[in-house]
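Each structure below is given as structure tokens.
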Structure P
Amino acid sequence: MRYPTVSSTMKLLNWGHKMGLKRTFKRAVSITNDFLSIYGVSPIKTVRALRGTPSFIRDLRTFKRMLGDRTDWTFGLMNPMLEERFAQSGTAGGHYFHQDLLVAIRIYQRNPRRHIDIGSRIDGFVAHVASFREIEIIDIRPLDAEIPNVKFLQMDLMCELKSDYVAISDSLSCLHALEHFGLGRYGDPVDPDGYKIGFANLVQILKPGGTLYFSVPIGRQRIEFNAHRIFGLSYLLEMFEEHHLQLFAFSYVKDDGSLVGNVTITPDLMATVDGMKCGCGIFELNKPAIN
């Protein structure tokens, strides 16, 4: 039997690197971790925690030795934080960070008479806006908390819109929410066209001349049941045109979590966006005034 030499082994490893095996392995690990995380198991988090354990034990021993016989502080239950020493100082990227901040700034600058939000994050975008003005929110799920500057209404936007909610707001937002409509994730009825019904209701709520801030995942169009839909850019543009909405600003978050702000949509850009795994399109739309 011939045993592999060091030279032949290095050649094999180099070949594997060129063939993208390292990237394929990382992708397989990520997919496995995402799947197991559904059931509360995270191999990646476990490995990171194991990495931080030796320094935790070392620091604990040092701290106890330094504390000595002092009585002004006693130890409670241990609460190990094993990953933070390897992390960045904070998260300043990704879909929610960029869309929440961008749209909140727009609303601050434009100062509409009445702003209503549909289904966006309470602990992100809604909190941003509520820090400087009143905001009304509509969601299919209940909200027990009372929050300053926030008015809440529980309502399913896949149902027929009540007449007293037609053309009531000059400013409306729906950020990273419509992609879930009709998938049952939040207790809503399963309906392949749930997003169409919801979007039609958004347009109805908005006054002529009003502004709609709208975001959804973008990339190769598909359904990842029951998490969300990912929309193709050309499909969304057709949907806007069908409802007679005018797009006046477009920004998007790339797969790497960085923001590309205020760009012109060209055929090359559409090809780039439709080739993404899962970005986030942030659209600023106007409902034309009635002549």
Structure Q
Amino acid sequence: MFSTMIPEVERAVTPGDCTLLISAPLDREQFFADLERNDKEFARNFQSERPNFTDEALWRRYEPYAGMAKEVGRRARELGVRVVENASLADFQREICANQVITLFAHWRSARFREADIADSAGVQAYLQKKGWKEEAGCAEWEELNAILDSIAGDDEDHVEGSAGYRVARQYAWHAARSGMEAELGDSIRGGAAVEFAEGFQLISEVLRTIPPTYSGTLDLTVCQSVMLGEEVKRECRHCLVLASASDTTMAYRFALYRQVIEVLATKPQPFVACAVSIRKELIRKYGKKKR
């Protein structure tokens, strides 16, 4: 599901008005380097879905996605798009005002706790004891924190479970609940809702600091469950336009869609979001609605 936050009529653009930032690993060396990092999880999530794969088998499965991304980037460059691979937050900050349309392909992590979020086990244990939380057999500290997180976030009775609205509401509820927990946990934990750039996760607050309040371009967030990030950007920058997704996305589909949008803009300049939505609707009409 796409979510558009449009303040006014978007102007027509060409590929020369666009920047594509890719933060996902695109070569073998970077992919395996990311697997060893606690401040990244895109590659590790890919691996976790294939637990019995050897390194060679894992790379063979991922390589076509990386190859497709690089091919789309090559074609986009030919048509005039500025393409930045291994994109950092600094790249995002530089490009956000350099072009009319910025597309960010990156991984999103929710506010739920991960094992790597535990910075001080003793501090977390003290917090759990203070809350009177009874440790369950075989339950790790970060899992116990998530149980508390869910109890604070509560149930969402306004949306059907599994719907786009439910997923967005969950992101906000976890973020708000975690903020309260962080006030008590202090330096015992790290992490939180963030975007995975080349250098690692950057919290929402850090991303927002890179965008001037006067920003009035189009931000295409090719990021899983990016509505919360998009909404936060819109609160800070009233005159920009944001294209976000409430659902998980697939690498292949997003790059295929982006290529088609750029090909169309190269032959007929038009508003970026209108073009992207039109092409997506046509794909759904032809092939049916599947996970994107």
Structure R
Amino acid sequence: MPHTAIAGSLILDHVGHFVPDLGAAAAALEALGFVLTPYSAQATPEGPTGTANRCVMLEQGYVELLAPVADTPHARRLREAMARYAGVHVLALGTPAAAEEHARLARHGFAPLPLVNLEREVELDGEMRAARFEVVRVPPEAMPEGRVQLVEHRTPECLWQERWLAHANGVAALAAAFVVADDPPAVAARWARFAALAPRPAGTLVRLPTARGELVFGRRKDLARLLGDAPEAPALAGYALACRDPRRLLARCRRAGVVARARGKLYSARMSPALGSAWLFGSRAAITRFLEGA
């Protein structure tokens, strides 16, 4: 299946927006031609987390909208992050072996927190099923750019359902995520240790290719020039979406009042306040050429 991690490697699994109003954020994405999964309350085996989500499932990767819906410690952490800036606060790397990655991070000094088992109810073939995930997290100070985590999907068939993959705008994949850093080489080196990957220079940026998708590190001024805006470091600035025909998403942006600016054969777009952050979008080939030549 297109979303499955290659054994022994990591992929760019998903990014997540923290949003104050899940309905408004979902409506903004629907206006841009996306199909979203239904509202779902999140829980651990110990009980509700006080958060809920909706997702844009792509053929490769996905985009999550996550909102606080109660007064719990987990929900309070979302509100605190949103007070700093609106937009993307989650970056998850997919793994086929969460327990092994947890042990590796411990050996390399990241002091990972206990493994977290998350689940939420999903309808599949007319029956309610539990979509289950095992998540590896580290203390916030270890990866201060956001909620940076590793995730093992135990029930991928619950998420990557055909009914949620056909987007009118032709978006097919999460291709890259952008990380704001005051010292991109040093921050990329830390992420390389976290993910067991090798960084590569790319002009003023630094690339960290995964088995599917890339992490891109840059100073605020360089990412703002590329994306139209970027928060102060440390932060996650946005992400790149691979499209079958970028003109379809471009037309949707124009109809929805989202300004998309040409960047060679790519486009950048700042999201509405309901979502925050920014996109870079274009064909998969154009994104690849840009990242390799940045």
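Out of P, Q, R, choose the structure whose coordinates give mean count of other Cβ atoms within 10 Å over residues 63-70 equal to 8.2 when calculated.
This figure was derived from P.
Highest-scoring entry among P, Q, R, by mean projected area of the Cα convex hull in nm², is P. Of the structures labelled P, Q, R, one was used to calculate helix-only ellipticity at 222 nm (-39500 (n - 2.57) for each DSSP H run of 4 or more, over all residues; to 500), giving -15000. Name it. Checking each candidate, the match is Q.
The greatest value of relative contact order in percent (Cα under 8 Å, 6 or more apart) among structures P, Q, R is that of Q.
Read-outs throughout are calculated quantities, based only on the coordinates presented, and are distinct from any laboratory measurement. Bear in mind the structure is a predicted one, so any value in this text is a computation, not a measurement. Cβ atoms are built from the backbone, for glycine too; each structure is taken alone.
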